[in-house]
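Only the coordinates and a few stated rules stand behind these numbers; no lab work does. What you are looking at is a predicted structure, and each value in this text was computed from that prediction instead of being measured. Cβ atoms are built from the backbone, for glycine too; each structure is taken alone.
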Structure 1
Amino acid sequence: MATRQSVEECIQHCQQALEYANEQYIEGLKQEHYNDEEYTNAQQKLQDALAEVEKLSLSANDQQREQLHRMRLQLQHLQNEMILLDH
């Protein structure tokens, strides 16, 4: 079973990935193709965070699973926005 600490660390990691990706998304809106490396790096961080959430969800209890599910939705939403941006 997932520990409370491991879930909290995962959520914190995901929030950091979201913040970084959101910054890069905003820069992508402004600069288009000038920050491709950072933009791609942000997308990779989102993908890594999603993988971490999926893995931890397998051993989480119901409450933790719900919390991780909400985080997964946030990550996927930003990931989709970044993919759809004409960058």
Structure 2
Amino acid sequence: MANTKSAIKAARKSARLTTRNKATKTRLKTLHKKLIAAEKAGKIEDTKVAAAAYVSAMDKATKSGVVHKNAASRAKSHVSKVVFAK
């Protein structure tokens, strides 16, 4: 258990941020699965919509510090390959 005021505050902050990060990463995984499912089904319009939603969520996660900038860039690059390869 934390002993100092600053350690108590850090523990509260850590718990809050962990919850936010888990929720954001879960949403990203769900959007990615939807993108892959639309791509496998061969639905081009659905793939483009899913890709836009995924890229937008990835940018927001990067802005809030949940995902590293380079990891988001790499993920968006993979998405563009999937969308524009057709």
Revision key, fill the gap. Mean count of other Cβ atoms within 10 Å over residues 6-13: greatest across 1, 2 for structure 1
Practice item. For distance in nm of label points 7 Å out along Cα→Cβ at positions 14 and 70, the calculated result is 1.0, so let me know which of 1, 2 that is. Key: 1
Review point. Comparing FRET efficiency 1/(1 + (r/R0)^6) of positions 22 and 62 (r between Cβ atoms, R0 = 30 Å, to 0.05) across 1, 2, which is largest?
Key: 2
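For mean count of other Cβ atoms within 10 Å over residues 54-61, which structure out of 1, 2 has the highest calculated value?
Comparing 1, 2, the top value of mean count of other Cβ atoms within 10 Å over residues 54-61 belongs to 2.
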Practice item. Figure out for me which of the structures 1, 2 the number 28, 11, 9 belongs to, where semi-axes √(5λ) of the Cα gyration tensor in Å was derived from the coordinates. Key: 1
Exercise for review: Figure out for me which of the structures 1, 2 the number 24 belongs to, where relative contact order in percent (Cα under 8 Å, 6 or more apart) was derived from the coordinates.
Suggested key: 2
